[in-house]
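Trainee: Down below are the structures I want you to see.
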Structure I
Amino acid sequence: MPTEFLELGPEAASATIVFAHGAGAPMDSPAMTAIADALAGQGLRVIRFEFSYMAARRTGGTRKPPPRAETLNSEYLAAIEALQLDGPLIIAGKSMGGRIASMIADELFEAGRIAGLLCVGYPFHPVGKPEKLRTEHLQHLQTPTLICQGTRDQFGSQNEVSEYELSSAIQMSWFEDGDHDLKPRKRVSGFTHTDHINYMGEAVSAWVEGLIG
């Protein structure tokens, strides 16, 4: 069960976003910090946490690889229980964290406990293995969902995702020439990473406003 949280943004925010990290980087990595800063900058409350395998790396123990994503569902649910949050709640994650959130979203949405699901860089398939899709549960997802994805993401590019059968509850927000961290090549796209991160914050804020009114 998570024992530490990082919180940004006003407590009186219109919504709270509980945000899980990806497979290889902790909750305070540069990518996670940039995302949290952008969301908090839009007046949203952001609470990050770590799964136990990642937290254990901080104690100097063996660097264990992440377990199978679905085995972490209970840890995400435990984080929500530990926080005891009031008001509109969005569950979210970067890469693997978003995949885990997507697997528990409908259970929480049907119970009236969350308003939506946010994924930044969803891992639609492993790198180099486009045939191994992680989309079956996304075909029937009922939870209002926003996925922020770079058009050249190696875990699912715009060309690839356009061919997938996804639920109508899922809204895609594409970032031109962005990679898995939404980072573009400026000479190709004309955008900087900061541009995309800031736009991501704006897109999420507008989406949340549309969810909760």
Structure II
Amino acid sequence: MTLPPELITLAHYMAGEFENKQQALADPAWYVHLRLWQRPVPLFTEDSLTLFVEQAPILNLDQPYRQRLMRLHLGNTSPGCLQVQYYMFKNLETVRGAGRNPDVLRQIGTEQIEFLPGCTLIVQQHQVNATSYTFSASSATDSPCQFSYEGNTYQVSLGFEATSEEFRSYDKGIDPSSGKAIWGALLGPFRFTKLQDFGSELLV
């Protein structure tokens, strides 16, 4: 199918290697200096653009974590509605470090991932001018994303904003027992600027 230009633009804004250096230098007590990879993956190509995501502290780039997939596609709730669906990996070790190794990403199959029901974001878009947008993604249910891994249950409040200049992550870890945020964007979003563009790897 032909993908809408807004979806392609969103994927281009998100595809890249990022860091939040300026934010971390300005407020190191609250914002760890991170490197973030969001790299295109050849999955669900019939109707979607999919990104492999992981991050690492700048002092330990060889120890990336929070590996996941974000599938960008048209929703079915209203015409032109964009959605982001999250998937987790059944075995994180098979893809650890793949943000810097696209050869690994080319080998990922659907049997290695697990659909996360309830972990869907609705994307609002604002056209700034003829070629520029601001995108804002928030939970479709206003509830945290919940999943289990290796016998433990996790909850994450998901959300982001994307422009041509910056990617802002609002992700927060939630304590399932108290419902309170315990890590992540506790005082506002992590503000990432793009160091390297992976837009040429998108299959469009």
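Trainee: If volume of the Cα convex hull per residue in Å³ is calculated from each of I, II, which structure is the one that comes out at 129? Don't jump to the answer; show the numbers that get you there.
Mentor: Values: I: 119; II: 129.
Going label by label, the one that fits is II.
Trainee: Given 28, 11, 8 as the derived value for semi-axes √(5λ) of the Cα gyration tensor in Å, for residues 70-109 alone, which of the supplied structures I, II does it correspond to?
Mentor: Values: I: 16, 11, 9; II: 28, 11, 8.
So the calculation was done on II.
Trainee: Name the one structure among I, II that distance in nm of label points 7 Å out along Cα→Cβ at positions 30 and 54 of 1.7 was derived from. Mind showing how you got there, number by number?
Mentor: Details: I: 1.7; II: 3.0.
Only structure I yields this read-out.
Trainee: Matching task: -10000 is the computed value of helix-only ellipticity at 222 nm (-39500 (n - 2.57) for each DSSP H run of 4 or more, over all residues; to 500). Pick the structure from I, II. Show your work: numbers first, answer last.
Mentor: Numbers: I: -10000; II: -2500.
Matching structure: I.
Trainee: Continuing with this model, one more query. Ranked by mean count of other Cβ atoms within 10 Å over residues 102-109, which of I, II sits at the highest value?
Mentor: Numbers: I: 20.0; II: 13.2.
Result for mean count of other Cβ atoms within 10 Å over residues 102-109 over I, II: largest is I.
Just so you know, all these numbers are worked out from the coordinates, no wet-lab data involved. Being a predicted model, the structure only gives us computed values, none of them experimental. Cβ atoms are built from the backbone, for glycine too; each structure is taken alone.
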